[in-house]
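The following blocks contain the structures, represented as structure tokens.
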Structure I
């Protein structure tokens, strides 16, 4: 229960839910043990020995289940602590006197609950790991779809940011932070998708021209520069929209590293945003009054941002006063990069 409350105070709400759920189960187990304790206080030595051995069997079943899940490798310190409790219970059982048998049964029960908790936590970690692996596989698929050569990819801003997210995801995965890794891999997938869209625009096959009456043609048909310029501007406008949407998502999900990469934030700016993410949850970002000037290779975008969130300290809803963002963006090799921001 204390671990769950500490997790809640640290905003690790997933861990808090799991730990408090375990506490509930253990309190229920304790309520079942209470009548047995009362019975033990009145039992003779032979009955106490039987009760201790029954508790030992329950403990061994849980230990066997944990061993099949490789609990010693997955959670070495917790496994060693619980096994030490079981060994002490074995020594008390071997002593065989009344007080030792009462303590042996209680120790076997604690060891049983310890192994049960290990099993629950390994199950939870397994689910988180599977989710992260699935997100990583989807990211790898999105990455393979990005066309173009190495030089073209180096000029694709979305692709480069996606590579950084991929590296961060792998680091989080290696350190066992599977939930955060899954979020980071998912973000990388979005960015690889943006990078793919850019390469598709650049390498889209030319449209087949309509049939021409050669006899009536006096001079070669010239390409319509106004139509091409419109297509280029439409493609640029969509790319800019994706970057603005990414900005909204990174704030709502509290991804400080991705936000810092997107906007090239200074250390002070990163510190400010990081503090805001730690003090808030359930963030919602509204973007409105967008004004944009988009050319084929550069853009200037201004929009109003409204952020609402729940304050972690007092669990109250807060709506910040709206503020205006202005970005200057530039296309490099098919990708877009924010080159100025205030």
Structure II
């Protein structure tokens, strides 16, 4: 895209205020995903600190926790913590109140909403009781409540954004690479090459997407990277059909015929003269595939064949908490569903805006 074309594209794009809002939301989501453990109230690995005593609490719930091993230096580096979280080294005990009796700390441990029990810790070496309380007792507020395992919903929501954006990115890279290559080869060479690739595309197109994902997942196994590859290998068909149609029309233009006459190789003509001119439809397809990949991953995780526990995933969060919809805790399933909806909507809006901005016939 030349400098003038780039300027015209940006002028048309920025007129769409909704598209700018969607772009801002996606950029914010990328920042959150990269530094999720920095923003997360629970920075343990996979935000999997289970506290069954405080399961399914309402948004805004606050509680004190006692940690006997607080203050012990974690061997992990800061860099590792930012991207992987801390390994859980101790147990957090939820307490309602505490008191000192000689050299023993008496905790009123929470068992249930109405039930507590007293737990005593004999601490003969503690000289400063107030300092000990400040280092070993901490208050944490759960802005979005806790799930059925007592884990912080907000933390798992933030960490779950990594899975959704990662599956979208990897699936798009895989699907676009396969689709662009097969579509360009099919459209440019024609003949038996086109017939063979078109037949293969139609066969894959005839298989329901979910069934194909299931088959690839069962072949590769359940896991983090397997689901990314499985989703990517099922989304290239639409891209291949689009690129094939674009190449069929462009290869008959005069500048392509002139390139053939000058003796340029087929690879150079395809990659340097044809594909740059189908950039617009390709970007639109990439945005649509990104949204579709997020939906497929969420559906697979909900069915139990996607990302596996304890990894945080929006689809997995819905699966673990969907039964609360008919109780007094519907937000546990609604919050991750709302996050999926906003992310998919943002990518669809961005794709439509790219289509309009790259359309040279539009005013």
Could you figure out which one of I, II the value -18500 for helix-only ellipticity at 222 nm (-39500 (n - 2.57) for each DSSP H run of 4 or more, over all residues; to 500) was computed from? II
For structures I, II, calculate FRET efficiency 1/(1 + (r/R0)^6) of positions 262 and 302 (r between Cβ atoms, R0 = 30 Å, to 0.05) and state which one comes out highest. I
Between structures I, II, where is FRET efficiency 1/(1 + (r/R0)^6) of positions 30 and 126 (r between Cβ atoms, R0 = 30 Å, to 0.05) highest? I
Please compute relative contact order in percent (Cα under 8 Å, 6 or more apart) for structures I, II and give me the label with the greatest value. II
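Upon calculation of distance in nm of label points 7 Å out along Cα→Cβ at positions 62 and 86 from the atomic coordinates, which of the structures I, II produces 2.2? Write out the running numbers ahead of the final one.
Working: I: 1.1; II: 2.2.
Clearly, the read-out refers to II.
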Origin of the value 54, where percent of Cα pairs over 16 Å apart, for residues 118-165 alone was derived from one of I, II: I
Taking Kirkwood radius over Cα pairs in Å for each of I, II, the highest value is that of structure I
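Read the figures in this text as sums done on the coordinates, not as results from a lab. Just so it is clear, the structure is predicted and the values come from calculations on it, not from any experiment. Cβ atoms are built from the backbone, for glycine too; each structure is taken alone.
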